[in-house]
Structure I
Amino acid sequence: MSAEPTVGVIIPAWNAERWLGEALESVLGQSVLPVDIVVVDDGSTDATATVAEGYGAPVRVVRQANGGIGAARNRGLELVEGELVTFLDADDLLTAGSLACRVQALAGRVEIDMVFGAVRRFCEILDGAPVALGEALPGHLPGAMLARRTVLQRVGAFPTDTHVAEGLDWMLRARELGLGELTVDDQVTWRRVHGENNSLRHRGEIGEYARALKASLDRRRAAGTLFGETGARR
């Protein structure tokens, strides 16, 4: 029987001392325990790094000057160990079976390069459990993705010149390569809603999404794949 693939987790964090402990607990409580959890402190001015350093292995911390979430994810990718890699924002949580269900979905399926799951929003935790806002919805974003390391390297770095569209830009480039993707029904992430979410702090940059889409259309048109469908999906 082949060994279960190893998993690494990247947590970009900026001034997240209020939430980072809960995020780390949700990772450390997984039935599939990651071999490496890299917290990238992206120029925080609070105790974010101190909170992470208090956990010890497999959690490790790297500090860098503030460069934005794309730069933090890229630094994590340079350092993290594991055959499979996932991301978690420092204010979000993994569900109890988040890694297990996605690792299982990849097992023995060489045609699948990355697995996504459902995401549900919450704003507070009561009696040890997140209080849901709305229903769980499929999440095709870095925080709901488990991908093979080789795939991440093939797609390349997240852009560092955007504030809110780095995930969309990366996902569009991945799909242009025709990578195999699968979306499981399981909820894999709790996404925290609060007044300091990156998307809220940079709401004025919403035009980045349209620019990312246009850039993808231009690339596909130039490659002659605008009307083609690639990748394995469910």
Structure II
Amino acid sequence: MKIAIVVALQTEFDLVKNIFTSFKEVEDRHITFFKGDISGKEVALMKCGIGKVNAAVRLSELINIFAPDMVINTGVAGGIDTEVNVGDVVVGRQCCYHDVWCGEGAWGQMQGLPLYFDGSRKILDIVEGLSLDNLHTGLICTGDQFITEAIGLQTIKRNFPKALAVDMESAAMAHICYQRNIPFASIRVVSDTPDKETDNQTQYFDFWETAPKRTFDVLKKVLEKL
């Protein structure tokens, strides 16, 4: 099985890189990625950069080069539900856009596409079989905004009351995988909680000082069981 793992940030890339058994750097068609072995699987790890366009463009290029059987997006997200706390892991049962409006239809839905992009059933089954605390499955919302204030969160929750987390890349990658008929999963660790009475920017930066490697253990366990 060939698996593509895509992250947005260098800090995320460095954490995931540590779980490779062996790897080499590959440069092809203006993109750079690591190719190697994790738990006996052929894996490509790429940093796409922040935001929906970077995510979609870079993932499309990686798919053309590497031809993965599955795509996993991992990294950090903002927790936007009272049940979710810093350090919790959220796996996307579905992903959607929170900042799309086409003038008709449902908020978040692009014409001709589903409102919600489903996560890989295979990965969800694996995750739900893990005996891990502070792990949630549910809706991840994506938009080109770093949510720092309650008013922004309230807008998202009004439109998507079941949303657990918000990020800037997951739905864009899910969109590409939907069009290419490739199973997709988003596995995110919560770095900040803008819905709670605290400075979430401080939470975010403190997270990187204190986040242990175990925050990405779910990804490793999933790869072992695939």
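Read-outs throughout are calculated quantities, based only on the coordinates presented, and are distinct from any laboratory measurement. No experiment lies behind these values; they were computed from the predicted model shown. Cβ atoms are built from the backbone, for glycine too; each structure is taken alone.
Here are the numbers for this structure:
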quantity: Ranking I, II by mean count of other Cβ atoms within 10 Å over residues 74-81, the structure that comes out highest; calculated: II
quantity: At a computed 26 (relative contact order in percent (Cα under 8 Å, 6 or more apart)), which of I, II; calculated: II
quantity: Label whose coordinates, when Rg and Dmax of the Cα atoms in Å, for residues 18-105 alone is calculated, return 16.0, 49 (choices I, II); calculated: II
quantity: Parent structure of the calculated result 3.5, given that distance in nm of label points 7 Å out along Cα→Cβ at positions 130 and 154 is the read-out and I, II the choices; calculated: II
quantity: Structure with the greatest value (metric distance in nm of label points 7 Å out along Cα→Cβ at positions 42 and 90, set I, II); calculated: II
